[in-house]
Structure 1
Amino acid sequence: MRVETIELKDQKLTVCQPNVNHMMPIETIVYYHGVGGEGIDELPLAYQLVKQGYRVILPDAYLHSRANRASRSTQNARFFEIIDVTSQRLAVIYDWIKEKTGKDEPTLYVGGTSMGGIITAMSLTQYPFIKKAAMLMGSAKLVDFYHYITAELKKGDFPLSETEEQQLLRHLATRDLSQNIAALGHRDLFIWHGQADDYVPFHLTDQFAQELNDHTDYKGHLTYVKEPNQGHRVSRLAREACCQFFTQS
């Protein structure tokens, strides 16, 4: 696997490709990391995908690159800004892929772990050019997830006024995949979640999967794997199932 680091405007990308130059991959997977991490954290999964012939791009999320890395407390406080900005940056990556491949509509898949899974879900509401996507330990129910993680904060000194919070919630609703299921169209979606995860709560993922299964126009496009006794950590089963999903036609 050949790995190089690219600075694309204001974001750092780790680009992973097969070693053999004349076998350039025709399909690209953009895969996002979790909060507090970096793109290189996902190199083990990228390696498995590159072996199958894919180009894999691992972006550093906003405020997560070493050059402009915020403290973990700041990352947590600005979480919803981070995921919003990072999802918007996907359009820049897509334009770069078009330039590199010389194709007007290159094949692009997207995936992510934890925060990266949330970014993936948000991106699906915005970009029809995503052909299929994978979420590991993420949440597509963005508004419900907001209420989940702010419930404790609101018992203390909550930083947002009521007006600011309502404005944020209105914006999050436009990026909430569970409120915009029609945006999926017939694109295939892989979801994995450990049933003992209470960091990004499993029950929200389970509710979303049920909503998709109940959605007549989406039947047959969801691959849903839930793993008993697994907390907030990607398992070997999850990685293998994710790779299988991307490589199947």
Structure 2
Amino acid sequence: MPRTAKVNYHVHASERQAYHIDAGGVVGQIISPEHAVTEVQLTDVRTNGSVSFDNDSVGFLTVPSTVSTFDQVHAWQDTYDQELTTLLRREVGATEAIIFDHTVRIDDPNATRKPARNVHSDYSPEGAHQRLIDILGAAKAAEWSEGHYGFINVWRPIEDPINSAPLGFVRPSSVADEDWLLLDLIYPDRKGHIMGLVANPNHEWVYQSRMTPDEVAIFNIYDNRGKPSVAHSALDMVEDPAINTVRQSIESRTLVRFGE
């Protein structure tokens, strides 16, 4: 059965565009730049084809966790960080891994962090380098920059299988360089950047249907040796809009170092 979703692509403009995060000092309030709502065809890799981190910068894995509750107390974090470190060593060959952020997203109007419904990747090259310095400090960042490092995200459903707003990815091999544009992220106290993607009929979208809490998506954000970043977005499915179980997920951001 063909699958279709609506996504919010970015659009080229004459001036740099921006997201205003926590606008007006209201936590969770976002003012977005212009989007182009577009229907895209999807390949469900659960039933048709496959992707791998090595070849496509994204992979889907069955990796049960001993953690089931990701509350704000964060008593779970040490255990989960160790699980992610083991995963990254085994699956991508990381020699070191630093888990530096966890974001729980809930598809609810009242949630502080909702699924990101724009086609993007988390860092520009400049932003990735600055993030490296922020995490490690200038001296150690310079040392890591002499070798091979990258930023990799790991995404997992929480509590229930994903029945709405699954996470979709664009195969990097179908993306042209000119499809990317730089976007500002403006916070009350700082400024950052992400990369947005504009629509191209050549884009090949993939996702895995009904992901469970025992499964993860692992995907590349930045690699200083040129492994492609993968654009991603929550998907608003066209064929099954009546399935409205609240989507809950945790997205973990990691910095990894590779051996030579």
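Values in this text are rule-based calculations from the coordinates and carry no lab data. Quick caveat: nothing in here was measured; it's all calculated off a predicted structure. Cβ atoms are built from the backbone, for glycine too; each structure is taken alone.
Quick check on the output: 16 is relative contact order in percent (Cα under 8 Å, 6 or more apart), derived from one of 1, 2. Which one produced it?
1
Compare volume of the Cα convex hull per residue in Å³ across structures 1, 2 and report the one with the greatest value.
Checked 1, 2; max of volume of the Cα convex hull per residue in Å³ sits with 2.
Upon calculation of FRET efficiency 1/(1 + (r/R0)^6) of positions 17 and 169 (r between Cβ atoms, R0 = 30 Å, to 0.05) from the atomic coordinates, which of the structures 1, 2 produces 0.15?
On the way: 1: 0.15; 2: 0.85.
It traces back to 1.
Out of 1, 2, which structure matches -4500 when helix-only ellipticity at 222 nm (-39500 (n - 2.57) for each DSSP H run of 4 or more, over all residues; to 500) is calculated?
Structure 2 accounts for this read-out.
Of the structures labelled 1, 2, one was used to calculate distance in nm of label points 7 Å out along Cα→Cβ at positions 97 and 185, giving 2.1. Name it.
Only structure 2 yields this read-out.
Ranked by distance in nm of label points 7 Å out along Cα→Cβ at positions 193 and 225, which of 1, 2 sits at the highest value?
The structure with the largest value is 2.
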